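What follows is calculated from the coordinates using simple rules that are stated; it is not laboratory data. Since we're looking at a predicted model, the values are computed, not measured. Cβ atoms are built from the backbone, for glycine too; each structure is taken alone.
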Structure I
Amino acid sequence: MAHIAVIGGTGHAGSHIAAEAARRGHHVTTVSRNGSHRTAPTDAAGQSHHIAGSAADAELVARLATDHDVIVLALPAAGEPGLSDHLRTVLPAAALGGSRVAVVGGAGGLRVSPDGPILMETADFPPEYRPEATAHREALDVLQQDTSEARWFYLSPGAMFGAELQIPSTGEYRTSDEVLLTDPDGRSQISGADYALALVDEIDRPAHENRRFHAAQ
């Protein structure tokens, strides 16, 4: 079983990822600014735990990279520091420590059709989501231009994704590389639990090494 650190492990995506990984028997360390989160996952052997910390702490990140097979970044992209800043700390540490980096991405940089524009450049894209989408695009650029030789993957969810949406889980998901997936009603969405299935499946069976891919219901 793998040792997996989930930075941002008490948020919507991170908590689902941590729970799914623990359910499969992986050893999970959730990391957030609050070190006493009582819903941190526990596996059958009691090997999962929660610690206080931040991706901005280079010493902590170095320890996580040495002690874990995978570091999951389930963090907001925009902000100071933002996801791009955290990646500049995490990627060299992961390359040195031998861990793989999994990034909870955004949907704004996906194409709406094979020859179409990216979602965030369409007329209907909500302006309030643009800062986060822009920051995610910058983070993906950091990954694609990285020279540390770190191993990584970046998983974009459906356009509708978040705790406040209360999207029901199906236990299934579909994937693509660059094109936004929609259902027969034109919705692009995924629940937290189904997103976690896709991300932990990629940990268990790597198929998108140093690549972005997309999962939706």
Structure II
Amino acid sequence: METLPNECLLEIFNNLRAYHKSLFSCLLVNRFWCRIIVPILWSEPGAHFNDKRLVKICLLALNAEEQALLIPFNIILPKKQINLLFEYTKYITSVDYDYLTQGIEKYYNNSIDDRCVDYIIIRAVKCSLALMFLRSSEGLNYLNFVGNIYNEIIFIEKLRKNTSITSLRLSNSHLKDKTLDDIFNKSVNLISLKLSGNQLTPKMEEKL
């Protein structure tokens, strides 16, 4: 039986981009369709970031360096019981931490004896995930990060190496002046930078 060319199937499934349930049903038809649909489903997670199952997959994508940054906080990471079929995070094009924060809270509130998780843990996980997205998401073009950025030097280095991100929004962060200088000078692909509710640390204060 003849099948439609990849280009035609991609066009059809792209028209269903807003209908996640329909796309999910389609990817179960066969492996061929699945390979086309998974990148579409994962390209713009949006509000689905508040799903703890999606957060678990993102945590499994952390490399050794990103996991090591969480050691001082005694954060429990999910055990990799099976190999994932896809490198899901590489397809993500936009990250909104308003939704992702909700997903992290749900995941850890259910993983740690149903206790309320300390906000410091949430912030640490958010920062490691930000580094992971900058490293692994090949088409990432928008990152909206809310809260303080731990390890700003590493963040800037990953931002510099990412060649796809064009829009960055930082909110409610305590940023060093040098960090902003580096964002402006080293992130050559940025065309939009939005700052809101940020506290800046002057260079003179950094030396004290």
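Odds and ends about this structure:
- In this comparison of I, II, the computed figure 0.10 for FRET efficiency 1/(1 + (r/R0)^6) of positions 5 and 181 (r between Cβ atoms, R0 = 35 Å, to 0.05) is attributed to II.
- Distance in nm of label points 7 Å out along Cα→Cβ at positions 13 and 85 derived as 1.1 - corresponding label from I, II: II
- Of the structures I, II, the one that 12 was derived from, the read-out being percent of Cα pairs over 32 Å apart: I
- For the structures shown (I, II), distance in nm of label points 7 Å out along Cα→Cβ at positions 29 and 53 is largest in II.
- Structure (I, II) behind the derived value -9500 of helix-only ellipticity at 222 nm (-39500 (n - 2.57) for each DSSP H run of 4 or more, over all residues; to 500): I
- Value 19, calculated as relative contact order in percent (Cα under 8 Å, 6 or more apart), assigned to which of I, II: I
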